Structure 1
Amino acid sequence: MAKDWQAVANAINTRMAERSIGQAELASRARVAVATLRQIQHGIPKDRNPRTLGALSTALGWSADHLERIAGGEEPDIGTDRLAGVESALAELKERVADLERQVGRLPSGRDS
């Protein structure tokens, strides 16, 4: 069965707009080439490594099989996607807190001896 690459493109583009994430940032998060992402965003039909769609799904806060299911014409599991979205947001918050802790650690103590 042929994959529905236009549905995948629509899902990615909509999610990127919802999350205000650019091409370069998504490609970096998913560890895929910007050129590959661009092709997928334009619905260009091509055999893709399932790991590519999984990485993009995860980077967009979906379950790893979300885009593969869309490509296959299936409805994604919304419950699983909500959980994946919460996990993704939690991981991002943890990263931000760690970054803030590093920044605070570099501030002068204000205690002059």
Structure 2
Amino acid sequence: MDELFEMANLYPRTTGLPMTVWVGPRGHARHDVRVKVNLTHGNQMTIENTAVVAVRPVPHMIAGRLSPDDEQAVFQWIALNTDAIVAYWNGAIDTVQLAQALKALRDRR
């Protein structure tokens, strides 16, 4: 659970996604960079109700299941922000710099 405290909570108003996502630094992880995605739309932060998406080499599901529309939106957002997410993962930027570097997903319609 300590891992969750190290992660940045990113709300829909910041990402343009319909749900909260989390990104974090590598820390002691043995896996590559990932984004945790809340399955419920809105500002909820329920770690037990998440899907896990790998960032590299291209966004793809690791655990959980998203609706096709949510999956497409999350994959697009990750692709738009891969450089910032990876830099944060690698410890090259801090949380403030991450927030400044992230781009919101615009209207998906």
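Just so you know, all these numbers are worked out from the coordinates, no wet-lab data involved. Please read all numbers here as calculations on a predicted model, not as lab measurements. Cβ atoms are built from the backbone, for glycine too; each structure is taken alone.
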With Rg and Dmax of the Cα atoms in Å derived as 12.5, 39, matching label from 1, 2: 2
Of the structures 1, 2, the one that -10000 was derived from, the read-out being helix-only ellipticity at 222 nm (-39500 (n - 2.57) for each DSSP H run of 4 or more, over all residues; to 500): 2
When distance in nm of label points 7 Å out along Cα→Cβ at positions 38 and 70 is computed for each of 1, 2, the largest belongs to: 1
